[in-house]
Structure I
Amino acid sequence: MSTAERGRSNRPISLLSALYKLLTKVISKQVERVLDAEQPREQAGFRKNYSTIDHLHAINELIERCSEYRMPLYIAFIDYEKAFDTVETNSLWNVLQEQGVQSQLITLLRGIYASAQSMFKVGETTIPVKICRGVRQGDTISPKLFIATLEHVFRKLSWNDFGLAVNGNFLTNLRFADDVVLLAKSAEELQTMIDELDEHSLKCGLKISTAKTKIMATAGTAISLRGTQLECVESFLHLGQRISLNRDFPEEIARRIRAGWSCFHRYEKFMSSRTVEMEYKRALFNMCILPAMLYGAETWVLAKTTERKLACAQRRMERFMVGVRLLDKKTNAWLRGVTKVKDAVSSARERMWAYGWELAMSTNVKWSRELVEWRPPLTRPAGRPKARWRDEFQKVLGTCNWQLIARAKTKKEWIDLTRCRML
């Protein structure tokens, strides 16, 4: 990699004074309520009561429905080049005014950005550089300013009839900060959406990367941007989860197991030491290693084979913790009695049930909840569909109306039903 390429791929560390951070924290609290009220449910980044899981589940549910009903689906994973560093500050002030931020706060922010400069120290030489664009790295208010700018871009788009009709509403995009997913029912529609988004994004200083933007479609298609054909992929890593149209959860779970092992090896000396008390190993396993293995488990469709893989990986880690080998012929019950760690399979299922309860009880009409309740107005083709996310609840409860039962129970009572599944 050349020096120029390394420079484009890396960012210097930005250091801000504690007093400045305190000031922008106060400003952020003042504008947060106003800007959040202007954000649609499509945007889940840096918002209270939203998470990456909401959008991961929404995408998985959408793919599940389109697969079950044989509906065409065209997805574009949009990547902006240096998104936070390229926002035009002149357009930013108009955006804040448009979205109802007080003029005094806008004036204060303009003053902060007008005098912004960075100091580069090379040896004994200090070089001042005036900052003319972009939101500040490490600034508490920067994420809010960026998503406000992105919302301004999307408001300029006339996509009333684009996307997929879900319960009377059209779903055209899902956003988590600068991670944008466009959804369309045809290649022509997706091409139009990408072109229009690129046109209006450039006006605010945001440029879509032709190299990193990927297309995923149920049928082969050629989508281009500024004369460059975009790559069509079978799977894509989005918000930390591998998304694919064939809903390959075994491969995603294998990825999570590898992530768990990566975390385990980071602390291997500690975890395998005979001088460290088991209670400390247990705490580290439950707080660091298990979450790495189970990220996104709320959206999984578990099968017996994947459950066995999770269990086998965990038992191997536990043997390292205790200091025994397979040849020692210690039973799984004995091993768990010594480590007393949380069970990975049970924890994955509990996460899924807890998320199902939260969706059922949610007062916010998120797309994740809307898609769970969505039934396309089509006749489903004959034959048994692939395992679905909601099948877990229906199998245990014996009814399709699992959300009604969830609303009648506390979260603990609802999660306790997972024991019925484990028996």
Structure II
Amino acid sequence: MPESIPAEVREQLASLAKESQLDVLGGRVRRSSSRFCLGVEHGDYNGTELFGVGTDRFIWLAYKPNDSGRVRLKSANFPEDGLIDFPVDQPPAPGEAPDSWARFPYGVSYILGREGHKLTGGFDAVLYGNIPGGGMSRSASLALNLIETFLECSGIEGVTGMPVVELAKAVENDYIGSPCGNLDQIMIYFAKAGMGTHYKPSDGSIDHVPLPETAEEFRLVSLDTGTVRPGLEKSTYKIRAQECAEMATLCRERFGIQTLGDVKTEEQYQAIRDAFNDAKPNLVKRLKYIYEAQQRFDTMLDAWRRGDLTTVGQVFRQDGYGLRDDYEISGPELEAMCEIARTVPGVLGERMLGGGDKGASGAIVKPGAVDALRAAVNEQYPERCPEFAGKQNVHSCSVVDGLTLCEGLD
């Protein structure tokens, strides 16, 4: 049985399709998840192992092939951008598209064509999402959803697994201009309900790690600050990626180390720190976060396998301090959420999520503490961040599949 769609989402999609004169009734609905990274945040472009889960903040895309050879789609989240309408195989060139969400369908068309996939099938589509505007990988979710839809509507089969991840990354890197790694795409594409996804860059392997039946009960909670981060190409993320690339070059030339993720021993770290701390203290701080987060990674993963969510939460919190103090990529609203969460009994750990600056923080919480956390946020956050008063949201997340076909609209 296909997954059902919440009634309010169904109504939103159906209403948008009707008012936009888009024919999606009798078609399909593809749902793509958000993600919650448990380690190593910002490790993907630094060569570390990764671990995370899919979470139930979604993008729903209702679509149906048409015979016009054109892509016609509209977003309920960005009505001001109007109807996006273009030949399926003739998107604007990179840099020519306006700065809007439309760059994603354009980018998917461009990258698929560049990689030799002949796009012939147009489609009508409407979409709606409730993923926060930063921290839980809205852009990766959208790119993956669109890639699967473009491929299906053109009858292209056999494109699965890491090639889809790389296509989604290329959309952001080569068309949008965002310097993202592949963490978000991996954690969404491979997500399975009730399991964590473990990625090893050394061999490209994906392992799904279940929680034991004896695991402590917990909730993953999104603490949406109500802020929206500009694209990664306009954020602190881009600066950090450049700094890490510079540091990796220094380490390669001096020590033969290829990526910051290759710095795994205390001896290596101390030697690099001694060599560069005087001249490049900020770069050493970036390495410090990556190195220490890697030291905690195995502890976190072993704790997950045992169902010890208290330890998982402690590592999550320590990573948050490192992201704030050493990687320096958090933001005032994100940290306000974390500071509020730390005052609530039953919160096991908290930190910023995702690219940084704006968006959402996250917390690992005992089930009985979710209501108290929500109450604390709703009371204290408007006082701490009055500019965003009333825009905050607390969402208790489940661990879900990443990409799912749902029942269509009728």
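Derivation of every value follows stated rules applied to the coordinates shown; laboratory data play no part. Small disclaimer: the values here were computed from a predicted structure and weren't measured. Cβ atoms are built from the backbone, for glycine too; each structure is taken alone.
State the single structure among I, II that was used to calculate distance in nm of label points 7 Å out along Cα→Cβ at positions 157 and 285, giving 5.5. Label of the originating structure: II. Each of the structures I, II was assessed by distance in nm of label points 7 Å out along Cα→Cβ at positions 69 and 293; the largest value belongs to II. For distance in nm of label points 7 Å out along Cα→Cβ at positions 333 and 389, the highest value in the series I, II is held by structure I.
Given that distance in nm of label points 7 Å out along Cα→Cβ at positions 133 and 221, derived from a single structure, equals 2.4, which label among I, II identifies that structure?
Values: I: 3.0; II: 2.4.
Going label by label, the one that fits is II.
Supply the structure label, taken from I, II, corresponding to helix-only ellipticity at 222 nm (-39500 (n - 2.57) for each DSSP H run of 4 or more, over all residues; to 500) with the calculated value -12500. It was calculated from structure II. Highest-scoring entry among I, II, by relative contact order in percent (Cα under 8 Å, 6 or more apart), is II.
Highest-scoring entry among I, II, by percent of Cα pairs over 32 Å apart, is I.
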